[in-house]
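Where a number appears in this text, it was derived from the coordinates with a stated rule and is not lab data. Predicted model only: the values in this text are computed from it and were never measured. Cβ atoms are built from the backbone, for glycine too; each structure is taken alone.
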Structure P
C-alpha cells in the first residue's frame, strides 16, 4: 500500500502512493514523502529588502527573491494565489535552479546591491530541504538568507534551517484559534515557531488586517501583549488588505489600521503600517 504520513507541518497529511499533501508541494513517492517542488522556481526577482517586509534588517539593500509553488494554508484573500494555491501541473513555466546555481545567481547580483537570497512568494517551508541546501551555500559565500513564512511548520523543520537564516518575516494572521481554523492553520504552532525563531535570528511579524476577520481591537491588544512578552522591540507590520482571490470584501479602512497601530503601540516599540 506504501502509505506515508508527511511530518513537515501539523496537518500530518496521510498520503497513499503517488498522492500530494494539502500543500501540493510534497508527495508520497514509493512510501517516502518527498519535496516535489525542490529546485523548481516560479519567480526570481531582485527586490528591495523592505518588500519582504523587513524594516530593521539591512535597510536600503536589495535581495534576490525566489518562490516556487504550494502552501499548507488556504487563505481566501491570498495575494499570490496563482502559485500558492497551485501544484506543479498548474504551472505554465518553471525554472529548474539547483542550490549551487541559485547561489551563483545571488553572487552575480551583488554588483546590483544584492545581499543574498530571500525565500518568499509562496510558502517556502513546504520545500524546507531546498532552503536548507541553498542557504548553507549562500552563507558559505558570505551572503545573507531571508525567509518569509506563515510559520506553519513542525519544530524540527525550523531547527533544520535556523543555522542558515539571518532574518525572517513571519505572518501572524490573527490571535484567535478560530481564525487559524478558518484559514487552514494552527495558532499554537505559529506562536511556537515565532518564539523559537526570535531567539536565533532577526524576526519581524506581519498581520494583514481583514475586515470582519481580525480587526477587533481586543484581538490586537492581546496579540501585541503576547509579542511584547517575547520582546517589546519585535517589529510588527500591520498591513492593509485589498480584495483578492476568493474574497471581495472592501479594502481595510485606513482609520481602522491607525487605531490598531495605536493599540499595538502601547505594548510594542516598532509598529508600522503597510500597503497604505
Structure Q
C-alpha cells in the first residue's frame, strides 16, 4: 500500500511547493540587502525601514484598510438581510430577479462591473450632484456591490443548514422574534458571519480592476500603488510590504481559527 501511495504524496508535495515556495522566496528576499530583488546581497532589514518611510504606500494602505473595513461590515449586514429573505422569506414576488441580482456579480467580469459603476456615478453626479467626485465613497460602494454577493452565499448556506427547532422552542416559551434572533439565530450563524466578513475584507483589500475605474486621482488604493510600482520594476519594498501583509493575514486567520475552535468547545 505504501508503494502505491508515493505518487499521490509526490503530487501533493509538488502542489504545495508550487503554491508556497514562491511565497517563501518573497519573504526571504524581503531581507535582501541588494537593490535587485533576484540577487542576494546579504541579510538586511533596510527595505522595511524604507517601506515605513514611504508615505505613498502607507497612505494607500491606510485607505485600503478603511475601505475594506467599511465594505466588509456593510456587506455582511446586507448579506445577512438578503440571506434571511431568501431562506426565511418563502416565495415572494420578484424572488427570481432578486436572486439574479445577487448572483450576477459572482459571474460578471470585473471590467464590466467597474465600467458600469463608473458610468452610474458620472450620471448621478450630473443628475443630483452626488457623489461629488470619486474617492473613498465610490470605491466603498463599488466594493459592497460585488462583495455582498459573496457574503450572501456564505451566510445563506449556514442559515439553510441551521436547526430551526431551537428558535421555535424559544418562541414557544414566550420569547419575542427580535430576542430569538439576537440570542439564538445570531450566535448560531456567527461563524458564517465571521467568514463572510473576512472574505469581504480580503476581496476589497485585493481588488484592483474595479477600484481603478471608480477611484479618483486623490484616492489610490494599495493594489493600485503596487501595480504601478511593479510595472516600473519590482522594488524590494514590495517584497517587504507583501511579507507584512502575509504576517497580518496569517495572524488574523490563526486568531479566527482559535476563536471558532473555542466557540465549538
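When relative contact order in percent (Cα under 8 Å, 6 or more apart) is calculated, the result is 15; to which of the structures P, Q does this value belong? Of the options listed, only P reproduces it.
With volume of the Cα convex hull per residue in Å³ derived from the coordinates and found to be 120, which of P, Q does the value describe? It must be structure P, since only it matches.
Of the structures labelled P, Q, one was used to calculate mean count of other Cβ atoms within 10 Å over residues 146-153, giving 26.2. Name it. The structure behind it is P. Which one of P, Q has helix-only ellipticity at 222 nm (-39500 (n - 2.57) for each DSSP H run of 4 or more, over all residues; to 500), as calculated from the coordinates, equal to -26000? Label of the originating structure: Q.
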